[in-house]
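Just so it is clear, none of the values below were taken in a lab; they were calculated from the coordinates. The model shown is predicted, which means the values in this text are computed figures rather than measured ones. Cβ atoms are built from the backbone, for glycine too; each structure is taken alone.
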Structure P
Amino acid sequence: EQVLLNLAVNAREAMPNGGAIDIEVGRVTVDAAQLSRYPGLPDGEYARILVRDTGVGMDAETQAELFEPFFTPKDPSKGIGLGLSIVYGIAKDAGGTVAFTSEQGRGTVFEVILPLIERP
């Protein structure tokens, strides 16, 4: 729940003039072909939560520090920069990861990859 909330708020804030947010949930198979996209994950089936926005996108400098606690490219009065570091921490603690792509003027896509669990 916290992961979705933080990503949705982040997407909304990236679209000061409005735009679209898409959320998709599904599965992804991680194998040798995806190692560069999802480094450190063992091969297998994972749940994937994808959040896409049509916002302003991020420059390379912002992307490099994105998951650092207290980093924020916006006015400090609008947040303290913990949202994405919390998303990353939750995913890592669960045995998953977070990947993203962003292009200035076109928007950002976040993928939260989490191990599937079997129900008893």
Structure Q
Amino acid sequence: KRTCYITGWGTTSSGADYIPDVLQETWVKVHSDKKCKRLYSASEITDRMFCANRGNRKVRDTCQGDSGGPLACKDASTNTWYAWGITSWGDGCAIRGKPGVYASVVEMLDWIGTCTGITASK
């Protein structure tokens, strides 16, 4: 089981003008590919994407201004944090049934290595 967190300086609600002066963070649940493709059209979600959010009544999610920010997870067995995703897009912010969509770092490791010269294992 992964414990994952999102962080960002983006707006705290869709269409808001207010940008927080304190970094926002919350834990989220990473959804299965099947659930993600059910919540969005299957053609919108590629193998290099995944969905995550938290909550049913008070949904937690990324918002405008958070794109490019991290979704970091902790490996409980080694107590090590690692980048699992990069905030990409969503349908509004914190809308029930429409989780945030993230670029998968694992699926992009080859490209990251080519661009940076840094190699990592999956």
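For distance in nm of label points 7 Å out along Cα→Cβ at positions 63 and 95, which of the structures P, Q scores highest?
Max of distance in nm of label points 7 Å out along Cα→Cβ at positions 63 and 95: P.
With distance in nm of label points 7 Å out along Cα→Cβ at positions 55 and 111 derived from the coordinates and found to be 2.0, which of P, Q does the value describe?
Traced to structure P.
With FRET efficiency 1/(1 + (r/R0)^6) of positions 7 and 31 (r between Cβ atoms, R0 = 25 Å, to 0.05) computed per structure, which member of P, Q shows the largest figure?
Q
As an exercise: mean count of other Cβ atoms within 10 Å over residues 15-22, calculated from one structure in P, Q, equals 11.6. Which structure is it?
Clearly, the read-out refers to P.
Suppose relative contact order in percent (Cα under 8 Å, 6 or more apart) works out to 25; of P, Q, which structure was it derived from?
The value was obtained from structure Q.
For helix-only ellipticity at 222 nm (-39500 (n - 2.57) for each DSSP H run of 4 or more, over all residues; to 500), the calculated result is -7000, so let me know which of P, Q that is.
It was calculated from structure P.
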